[in-house]
Structure I
Amino acid sequence: MKKNKDDQDQKLTEAGNLLKAIPADRKNLIFFLHQVQDQLGYFPEELVLKAASYFSVSPAEIFGLLTFYSAFKLNQSCAHHIKVCQGTACHVRGSEAIGNEFTRLLGIEPGSYDRGKSISLETVNCLGCCAIGPVVVVDGQYQAQVNLKDVEKIVAGLTALEKSDETDEI
């Protein structure tokens, strides 16, 4: 368990260091929020005051952005996040069946998570990758032209990762 805490502290430090690489212009705030989200999987409250000071905005403005856009998460709820695109192009190529297969294999509905498996599942309206649909994003990695067999491989890979993480903590 201590390894996870140390890893998290290191990631927070690295996320805070991202500020040094980004000009302090307010126009770069959302870029910074995305960088932290990509790196950590969520935006920790510990960084809100630091970012507010750096970009010369109020903490309330940052919280407003973080809660308005669904791309941002304030809590580290799960280790693995799966997003299934339900945009028109993906939908006509079978993304509904793909979402249903994730639900069946994981035992969770879109919009929820399984703390035991540490996996969340959500559907999104469009990921903007219409030419390569159906698209699934797994832990920030885009998967193109996903089919039902790919869903099985994705789930098997995530559950294998969770098992190896559990043995690392012992």
Structure II
Amino acid sequence: MKNISFSKIVSTVFFIGYFPLRGGGSWAALLCLIYFILSKIILIDIINISQNIFFIINLLLLLFYLPLGFFTINNSISKENPDPHHVVFDEWVGMWIPIIFLEFNFTLLIISFFVFRFFDIFKPWPINKFEKLPIAYGVLGDDIIAGIFTYITVIILTLFIAF
């Protein structure tokens, strides 16, 4: 891990992408989920902010994560390695999308993690088309679409199963 930079820290989610066990994307998505749950507990349950303010904070974070992701991922990839395994901020952003829009329910959040990982790993159409976009647009694009698909899938599941 030479050349430690801001882009490397962010794009690897504080070096989770270098975790010795395989599945850096899964670890980043799981850390994202844990961070979200802890922030909810701290901000809503302890500090007592409203659900609406919590949602606005998370929406603003998502809007901040998008350009941050494009910038840091572009600085962390190369022509030789356009989507390195250690770059996992795209999984963080993709996971953030469904969890901020879903009802805060542990079961739904856990299901969203597994659905997101399914879409991110298997990349069904049209997710696989976004992966082919150039530079960080492809690295981040497929995860953004996977996050949107995750949200839609979990919402559809809630129509048929009570969680």
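Distance in nm of label points 7 Å out along Cα→Cβ at positions 51 and 155 was computed and gave 3.4; which structure, I, II, did it come from?
Numbers: I: 3.4; II: 1.6.
The read-out was computed on structure I.
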Note: mean count of other Cβ atoms within 10 Å over residues 11-18 at 14.5, derived from one of structures I, II, originates from structure I
With relative contact order in percent (Cα under 8 Å, 6 or more apart) as the yardstick, tell me which of I, II scores highest. II
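Quick check: 26, 19, 14 is what I get for semi-axes √(5λ) of the Cα gyration tensor in Å, calculated from one of I, II. Which structure matches? Walk me through the numbers before you get to the answer.
Working: I: 30, 22, 12; II: 26, 19, 14.
Of the structures listed, the value fits II.
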Taking helix-only ellipticity at 222 nm (-39500 (n - 2.57) for each DSSP H run of 4 or more, over all residues; to 500) from the coordinates of each of I, II, which one would give -22000? II
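The numbers here are math on the coordinates, done by the rules we state, and not lab data. Source: prediction; values computed, not measured. Cβ atoms are built from the backbone, for glycine too; each structure is taken alone.
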